[in-house]
1. As an exercise: helix-only ellipticity at 222 nm (-39500 (n - 2.57) for each DSSP H run of 4 or more, over all residues; to 500), calculated from one structure in P, Q, equals -3000. Which structure is it?
2. As an exercise: FRET efficiency 1/(1 + (r/R0)^6) of positions 7 and 55 (r between Cβ atoms, R0 = 30 Å, to 0.05), calculated from one structure in P, Q, equals 0.60. Which structure is it?
3. In terms of Rg/Rh (Cα atoms, Kirkwood Rh), which of structures P, Q is highest?
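Every read-out reported here was derived from the displayed coordinates using simple, explicitly stated rules and does not represent laboratory data. As the structure is a computational prediction, the values presented were derived from the model and not from experiment. Cβ atoms are built from the backbone, for glycine too; each structure is taken alone.
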Structure P
Amino acid sequence: MSESKITEKEFSNYFCGDVNKPIVVNGRNTTFLVFCQKIRGKRINIKRLTIFRNDGSNCIKNLNIEYSRKIL
């Protein structure tokens, strides 16, 4: 996503249609859409990704992401 190969809308099925879910990125609260906009066009290295899903639907209800920017 950071290299603009896919868009936020393509994650819609995983979030059961609501891609603007609250997430935690490097210990700070944000939303999935804001995070996507922030990393677009940047090279990042995801260190840790934790996915929390709804029990019945298996839809993503929250993400916890730790990442750093790749510097050339």
Structure Q
Amino acid sequence: MSSMIVSEKKEELERSWQAESRQTILQLKIVADVVVLMAFRAFYLIVFHSTLIIFFYQSNMRNICFYK
């Protein structure tokens, strides 16, 4: 009788541990996805803004040189 109770408790603990580990893995995957997306976004913004800055700088330099 007591061995059945112990085995049931053991199975219940294993199931809850598996559910918690699955939830933890899902949370880690979500965090990893967010970090990767933010890194891509930062890279895109840096490249996009640097090309805009270079473009406007060159066009302003052309205008300044043209008007002199």
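1. Details: P: -3000; Q: -37000.
Corresponding structure: P.
2. P
3. Q
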